1. One of 1, 2 was used to calculate helix-only ellipticity at 222 nm (-39500 (n - 2.57) for each DSSP H run of 4 or more, over all residues; to 500), giving -17500; which?
2. Starting from the value 2.6: which structure in 1, 2 was distance in nm of label points 7 Å out along Cα→Cβ at positions 14 and 62 calculated from?
3. Comparing relative contact order in percent (Cα under 8 Å, 6 or more apart) across structures 1, 2, which is largest?
4. Given 2.2 as the derived value for distance in nm of label points 7 Å out along Cα→Cβ at positions 30 and 70, which of the supplied structures 1, 2 does it correspond to?
Structure 1
Amino acid sequence: MPKNKWFEILGDEHNLEILSLLMDGRPRNLYTISRQSKIYPKTLNSHLKELMRFGVVEAESIGGIKLYRIRQDRLTEEVLNFLMWLAREHDE
């Protein structure tokens, strides 16, 4: 992915919050992410769609519930290290 797209993704605080939550690899539904991030579901939904369009988040429907997870294979090493650091900071 071109660097300017990474700036667009990582320059948004909601995107950073979502990605840092998903860094542990556990799939989460919209309402779990919303509760953990304190981002309203409607706002969160638009950010998740954007992250899916960029290919860094994927969704899987199981029993009518859409679960989101990060696609670590799409992250550059620098971005992955940055998000891992953010996830650790978030946990503290």
Structure 2
Amino acid sequence: MPDWTEFAQRHIDASKAELDDWVKLTARLFSSADGQRWLAHVRQDKFGRTLSPAIPEAELRHLEGQRQMIRDIDALVAKGLDALKKASE
């Protein structure tokens, strides 16, 4: 009979390792000069906009989704840089 606990733990460990790889990849990509330039442009484009009070709800929700994606990238970059720093110590 299979040991489901062991199977589940292997899956969790593999998922953590894969997530760690993605976090480090994001940090390397967006911490480069080109990545920082791209992020600055996108931040200005999405966060620098002044919206009309008459903006349709769907457009507002779309913009907020884009802004959240930028926040997610920023968080992954910070987490990835920390992980890369710890790995090099």
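Rule-based calculations on the coordinates, nothing more; no lab input. Because the structure is a prediction, the values reported are computed rather than measured. Cβ atoms are built from the backbone, for glycine too; each structure is taken alone.
1. Values: 1: -17500; 2: -29500.
Going label by label, the one that fits is 1.
2. On the way: 1: 2.6; 2: 3.9.
It traces back to 1.
3. Details: 1: 30; 2: 49.
Comparing 1, 2, the top value of relative contact order in percent (Cα under 8 Å, 6 or more apart) belongs to 2.
4. Working: 1: 2.2; 2: 1.1.
Of the structures listed, the value fits 1.
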